[in-house]
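These are the structures in question, set out in turn.
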Structure P
Amino acid sequence: MERITMKKLFIFLLTVGLTLSASAQNYTDVLDLTLFGKVFETSHPFDRVDPLPGMTDGERNQAKQSSGLAVAFSTNSKSIGVRVVYRGSGSIGGNSATIAARGFDLYMKTKDARWMWAGNGFPKKFDADVPHEVQLIQDSGTNEKACILYLPLTSRIASLEVITDEGAWIESSPAPFKGRIAVFGSSFTQGSGAGRCAMTWEAQLSRATGLNFMNFGFSGNCKLQPYFADALCGAHVDAYVFDAFSNPTPAEVRERLEPFIQKLTKARPGVPLIFLQTIRREKRNFSSSYDAKEYAKRENAEKLMKEMTEKYPDVYWVNTTNATSSRNEATSDGTHPDSYGYTLWMESVKEPIIEILRKYEKN
């Protein structure tokens, strides 16, 4: 028999210790916590809407992406991570950061009741149908922490667990934001260009106001389609916000806007429909042809919405003043804002939207 030296014994014990340490963690399915941010109930928990008649293949794929979904929980664990299984490899656009498209953001509530970024991360590999573990924060103390875990913008998720320390507790928390406000929109709403998945303009708006603005963005595909109107008529929400003029052509808007509004006001009388002007895209700065195209798009929306707000009492128009800095340096690609650009967008619409929603507060 081979003699066991002290060096071999030390290596053996160290290996066993590392193995035990690696396994000394708790794995909690997020479905046992509070998953929120969904406009619709779906057959798969991480989808945003089940397939609608008339949807394109691209829209069906986007419906399975987890943009805007988040998980609320409390824990006293020092370390927090996730174990995720992706459905397929997903996609990353040229204007999206990998950590936003496939990664996770962790926020914690401070003593003065603000939500503050705590950590984030993403797997270095994206193999489908196999688990990937990502640490989001460590050494955070054993005090009780209220947390929000934001899910990726353009990934499809099969399963997701929160990883905490062995011996620590974790429990579900109520959804942190009040009400249910559906936000149907373009890539701007889905979050293209944001540096992190928690930096979409409507996620920032939720944290700034305490209201639940739910991401229903379809990148490139928010064109006032009738099947989206049909679905939204059945949504159990308190209000609607529309980033509806960023994708369609002026001709599409003229054809589809009023029928879209008619469907919703008939199905949901007394529920506010808040339409936002599309932002000024910085790609216009030195392109006369693109500037003319964007000018026509915004002018068309302005003219038609003036008519709609005069005709329908629960329809509102908010002019998104800007999503770029005074130096024109808040863009990811000339079209989509970066994280700061989305902050500027959020700040420009926050007060007008809140003022409208106050009119519908129940006494």
Structure Q
Amino acid sequence: MYMPFQLFFFSNTVWKRFRRNGLAMVSLVVIGLFVCVAVLGYIIAPDNTPHADLQTIELQAKPPGYQQSFLLIPLTAVEKKSWLTAILQGRPARFKYIPIQQYSIQGNQLEFQRYIDEDTTVLEKMSIQDIVGVSKQPIQTFIVQKTFWLGTDMLGRDLLSRLIIGTRTSLSVGLVAVLISLLIGIGLGSVAGYYGKWVDALIMWGINVVWSIPTVLLVFAFTISMGKGFWQILIAIGLTMWVNVARLVRGQVMQTKSLEYVQAAQIMGLSTTSILFKHILPNISGPVMVLAASNFAMAIIIEAGLSFLGIGLQPPQPSWGLMIKENYHFIITSKPFLALIPGFAIMLLVLAFTVVGNALRDAFHQQSN
């Protein structure tokens, strides 16, 4: 039986049972790594331009580990960003990247073989002064070699950078969707379960109406009405996932309000708000958190599916589902990794949340017994 004021994250018993599950602990570490990647984002991404959208058309669909030398041409007008904006949104590109193979210095000119494709190069010349400008740095500092650890996509963008920034997108969608669903679901479910009678009947009627509409179609409707975009998708998914939470909370509240400590609080004259928030809700937090973990995984899948269908996040903003859409036709070629890598990321993160949710369910079930 749950004891008053015992939240799951303060329960040593639940934590001890949870950590005995080795697979759940590994999944928790995986989620932690994904969170770290999402938070660091543009700090660790090789391409830290906004949305990791630095395109080099000559380097389409290159395999993992591909290396290429570049000549950096400084851009004259570069908008300055604060450090906080750079962390959240990335930094504008400071250079134009020209892929080259060989170069030589002929007096005050740089002569280089510009890379076009695997079989084609073009001999070009540029004034060293035009490249160096007022920096007075050696010309060698403007020639760098980059390694594309996961290869490049169909537009020549760094796949690793797109994957890293896409992690932030997927976790943001899951977090906001879960928070919205918890806010609405706990509010309506607790009111319906505690007051009962016509209040319960009215709320349950609304829940059943929403429940009867397929989730994907409901997300379609919200997306069409609010438009396409990052925040619209977050809100649309959150507004479709509260029904499960409301049904669960309603049942748990109806069961818990008949217990002795709740009846004692009512006899003492405590307010309804105090009884709900201090006595009932803390003791049903376990099942709610299990459902929240499941909803988190479901939100990631829904967002990926919407982006794949073209009504989710829009280019150039990176999304794992959008990355699959942009590169899925490569699956039947010799470069299936372009679609399989983001697909594997979705699978790994969803599996981790599912395992954690199941482990939490088992831990709370053992405690209740």
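Quick note: the coordinates plus some simple rules give every number you see, no bench work behind them. Owing to the predicted nature of the structure, the values given are computational and were not obtained by experimental measurement. Cβ atoms are built from the backbone, for glycine too; each structure is taken alone.
Out of P, Q, which structure matches 1.29 when Cα Rg over 2.2 N^0.38 Å is calculated? Could the numbers behind the result be given before it?
Values: P: 1.10; Q: 1.29.
Going through each structure in turn, the value belongs to Q.
Out of P, Q, which structure matches 212 when volume of the Cα convex hull per residue in Å³, for residues 105-304 alone is calculated?
Numbers: P: 173; Q: 212.
That value comes from structure Q.
Quick check for you: by FRET efficiency 1/(1 + (r/R0)^6) of positions 161 and 313 (r between Cβ atoms, R0 = 25 Å, to 0.05), which of P, Q is greatest?
If we compare FRET efficiency 1/(1 + (r/R0)^6) of positions 161 and 313 (r between Cβ atoms, R0 = 25 Å, to 0.05) over P, Q, the biggest value is for Q.
Can you tell which of P, Q yields 1.04 when Rg/Rh (Cα atoms, Kirkwood Rh), for residues 153-240 alone is derived from it? Don't skip to the end; give the middle numbers.
Details: P: 1.04; Q: 1.15.
Among P, Q, the structure yielding 1.04 for Rg/Rh (Cα atoms, Kirkwood Rh), for residues 153-240 alone is P.
Thinking of P, Q, which structure, once helix-only ellipticity at 222 nm (-39500 (n - 2.57) for each DSSP H run of 4 or more, over all residues; to 500) is computed, gives back -9500?
Values: P: -9500; Q: -18000.
The value was obtained from structure P.
Name the one structure among P, Q that FRET efficiency 1/(1 + (r/R0)^6) of positions 169 and 185 (r between Cβ atoms, R0 = 30 Å, to 0.05) of 0.20 was derived from. Intermediate values should be presented prior to the final figure.
On the way: P: 0.20; Q: 0.80.
Corresponding structure: P.
One of P, Q was used to compute relative contact order in percent (Cα under 8 Å, 6 or more apart), and the answer was 17. Which one was it? Show your work: numbers first, answer last.
Numbers: P: 17; Q: 23.
Clearly, the read-out refers to P.
Thinking of P, Q, which structure, once percent of Cα pairs over 17 Å apart, for residues 81-136 alone is computed, gives back 46?
Values: P: 46; Q: 55.
Computed on structure P.
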